[in-house]
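Next come the structures, one after another.
Here, each number is a calculation from the coordinates, and none is a lab measurement. All values derive from a computational prediction rather than experimental measurement. Cβ atoms are built from the backbone, for glycine too; each structure is taken alone.
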Structure P
Amino acid sequence: MKAISCIIVDDEPIARDVIETHISKISGIVIKGSYSNAIDALNYLRDHTIDLIFLDINMPEITGISFAKSINKNSKIIFTTAYREYAVEGFELQAVDYLLKPISFERLLKSVTNYFEIYSNSHKEDIEITNRNDFMFVRADRRMIKIDFSEIIYIESYSDYLKIHLANDTIVTRETISAIEAKLPKNKFLRIHRSYIVAFKSISSFTNEEIIINNKSLTISRSYKKEVLAILNKF
């Protein structure tokens, strides 16, 4: 099973350090970012898909509750707070767990173990769906259009709409690139940039900076480079 990706969002440096130290002792989970405020975390989540978020509730500007209501529901949340009175609202948001500070390693480990069980079940369902479906539907021209995964060359984002480049056509849709990425089988497609997803089968060559598809150069962005090259160099 692939490693679980997580971020930490907490305005207290000591609290972030404690969580980072605890997580470093657990195999199978990788910290992708640690943020002192919800705004920076939201900016990161616009371009990245994260499995698990360790989220403080009482933060300035945007509270953890408001943050949780605004993100993709595929990202699960473990609330971390010093205030017991938020527990009911936290669980109403279907949080994996609610941890009271100071957080011990044993208590955090129990939460992560609960998440692993949830993830294992959902991952199994994803595999079954991927094996069953080799297509998706997207809205374009006021109707839902079926697109076979095998026909997709690459996908290109233009802020508020996408171009899905097919072998013999281009479909334009208002979907976000993160929403489309969630529908694609991960063993056939690769996100290389905040604006590009490519089909493995369509890659003709690559360097540390770019991928070539049908004589077109697509940039590998700095934030995706390490993961992209690690995957491509396995082939």
Structure Q
Amino acid sequence: MNGAGVALVTGANRGLGKEVCRQLAARGHTVIVTARSGDAARAAAEEVGPGTWASVLDVTSAEDVARVAREVGERHGRLDVLVNNAAILYDTWQRAVTADLDVVREAAETNLYGPWRLTQALLPLLRASGHGRIVNVSSESGSLASMGGGTPAYAASKAALNALTRMLAAELRPDGVLVNAVCPGWVATEMGGPGGRPVGEGAAGIVWAATLPDSGPTGGFFRDGEPVPW
């Protein structure tokens, strides 16, 4: 889907999310910039520029999710791109053997259940597109092939998000909805910290998956358009 469409990005008030919005808007998409804070969402939408509108969305809130789905339906009647970017708790201070499981549950609420809940709510609009694209922003931390110790809440939630990606891709293939996970790499954001790659480079791989042609892959795990081991 290379033409202009309607895209929704979660966690879009800073870093990768805001840059994904900027790149999608530059391609002519109408972009729904969402964040837990209304002020933050509006400021980001204003910074991204024309072709955007802001909405308050905490992906852990069923009420927020239902309201946003209703707003998108009323304004556009369809959704072409969903980028599940919102994520929390890169828990470098924890180890699996001593992890605070309340922290693990908190991470899962945003990193796994949030995208799952939002995808379910927006599926009628993604199906209405005829060219729906779902991009789950994941991490190599969630790759079983390279997984070691550390960051247990974040790694486990991203591994589960990868599993969800596979299931959704298989179930939505008949509807023409392509579902992929993308690792943006270590990016110099507030969560990633200094020293990472430029935000624009990390966002480009997400936008690639968001704008795949109908013949593009589904059910894959990618970084910069190249497969990453599960």
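So the values come out like this:
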quantity: Per percent of Cα pairs over 23 Å apart, the highest-valued of structures P, Q; calculated: P
quantity: Structure with the greatest value (metric distance in nm of label points 7 Å out along Cα→Cβ at positions 139 and 171, set P, Q); calculated: Q
quantity: Top of P, Q by relative contact order in percent (Cα under 8 Å, 6 or more apart), largest first; calculated: Q
quantity: Origin of the derived value -10500 (helix-only ellipticity at 222 nm (-39500 (n - 2.57) for each DSSP H run of 4 or more, over all residues; to 500); candidates P, Q); calculated: P
quantity: Structure (P, Q) behind the derived value 30, 13, 8 of semi-axes √(5λ) of the Cα gyration tensor in Å, for residues 75-162 alone; calculated: Q
